[in-house]
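Next up: some structures, all given as structure tokens.
Quick note: the coordinates plus some simple rules give every number you see, no bench work behind them. All values reported here derive from a predicted model rather than from experimental measurement. Cβ atoms are built from the backbone, for glycine too; each structure is taken alone.
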Structure 1
Amino acid sequence: MSNNKYKVLLVEDEASIRDFVQTIMESNSYQVLSAETGAQGHLLFLSHQPDLVILDLGLPDMDGLDFIRLVRKSSPVPIVILSARTQEWDKVSALDLGANDYITKPFGTSELLARVRVALRSSRGGVDSLPGGKFTLAGLVIDYEKRMVTLSGAEIRLTQTEYNILAVLAQHAGKMMTYSAIVQAVWGGSDPGSVKKLQVNMANIRKKMGSRPGESRYIVNELGVGYRMRGEEE
């Protein structure tokens, strides 16, 4: 499988973290290109066209958010943020600019690998490329053609809006979606009450799916940021 390795571009200025991530990735059969600055990272990006970018936001020569903007001008490549910044604003900005996921430091090896697998899989054409397909995850089945949701074979009766929210999350499974991105996709625009409206619908969806408060078997809630439907491999 040597020539079939995924190419990962790692842009991280802290040597210890860079070496740590590079070692993890290489021992799991990824090919790694690493850069310490945004400028160096951008050159490598243009010349090697990697399959995935792992990006630190606090770079010495530019803000990681600007790096996302540069990449998104020309490419839909999955971007996973690794950052010590834990502010909601940073997460929301990175995700709204087009990052696929956001991992805060310190992080575990298996978490990093799982998020990378999910980001790569969603870029290889998820359900979006299969209209009329189905999304399945641990007993949950969303049938897009019938607009029907079943859990362990039993139908869950959702309102039109609840179904639309669930379908949007499933189509971007593994990707953290901000409140505003979901609102935009479901209602086509936002008003001051949209986030509240989304949260109320989400509470109903979880109740109908039998989730207990605080449980995230299917949908992960990142408070103040958004929601993420788990990827199949998590």
Structure 2
Amino acid sequence: MKPEALVEWVTKEFERRRNPEKAIAMAAYMQNRFPFWGIQAPEQGQIAKHIFPHLKPFVDQAWLEQAALLLYEQDQREYHYFAVNLLSKFGKQLTIAAMPTVEQLVVTHSWWDTVDAIASRIVGDLVLRFPELAATMDTYSTYDNLWLRRVAILHQLNYKQETDVERLFRYCATNAESKEFFIRKAIGWALREYAKTDSEAVIEFVRDNRDRLSNLSKREALKRTSVDWREI
């Protein structure tokens, strides 16, 4: 199966399940940045579950990259979700060479819903398997593009004990004074997740950087700790 055939197949599934009413509501939730078919996450999951097993004979890195880029060329947001799920499902086929394509997806149709999934599920896995990609994350952490900076901050979201703590704190400190809501939120989220592994380290980091971190970042970071961010 060629990647073009996959897009045709996905389109047929989307057309069959489209829901104009839900499409309006879903677009409104995303601030009308993207059109939708009106297919909610559970149904999207059913479509993927039906299609993915048929792809195994064809999947390699080149095929996945081409398929993802073709899906991202489509207008409706569900195509972009499918592309992210596709790369996540077959992520072990990806190597360092896939990073330019992954980066292109991050900066295309950029919004938190796809970027966060790419960061935590795709980039996070790649960096864990190829530690040399940490240097790329270092570069992302200071990029002008806020979504690449968000990827750098969030890519260790699921690492738990495997978190490179020095790197996490350095990225948060580097971006602590950002005025961007999505950077401030990412800092808080990343710290909150790591607090589940080492709350004392997060509390100490927030305390040391309390004059630089935004209230949003501090509140999110300490949400699951015993410390009130207003008193730190």
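Computed over structures 1, 2, mean count of other Cβ atoms within 10 Å over residues 68-75 reaches its largest value in 2.
When distance in nm of label points 7 Å out along Cα→Cβ at positions 52 and 164 is computed across structures 1, 2, the figure 3.3 traces back to 1. Between structures 1, 2, the calculation of distance in nm of label points 7 Å out along Cα→Cβ at positions 28 and 212 yields its largest number for 2. So helix-only ellipticity at 222 nm (-39500 (n - 2.57) for each DSSP H run of 4 or more, over all residues; to 500), computed for just one structure, reads -12500; which one of 1, 2 is that? Working through the options, I get structure 1.
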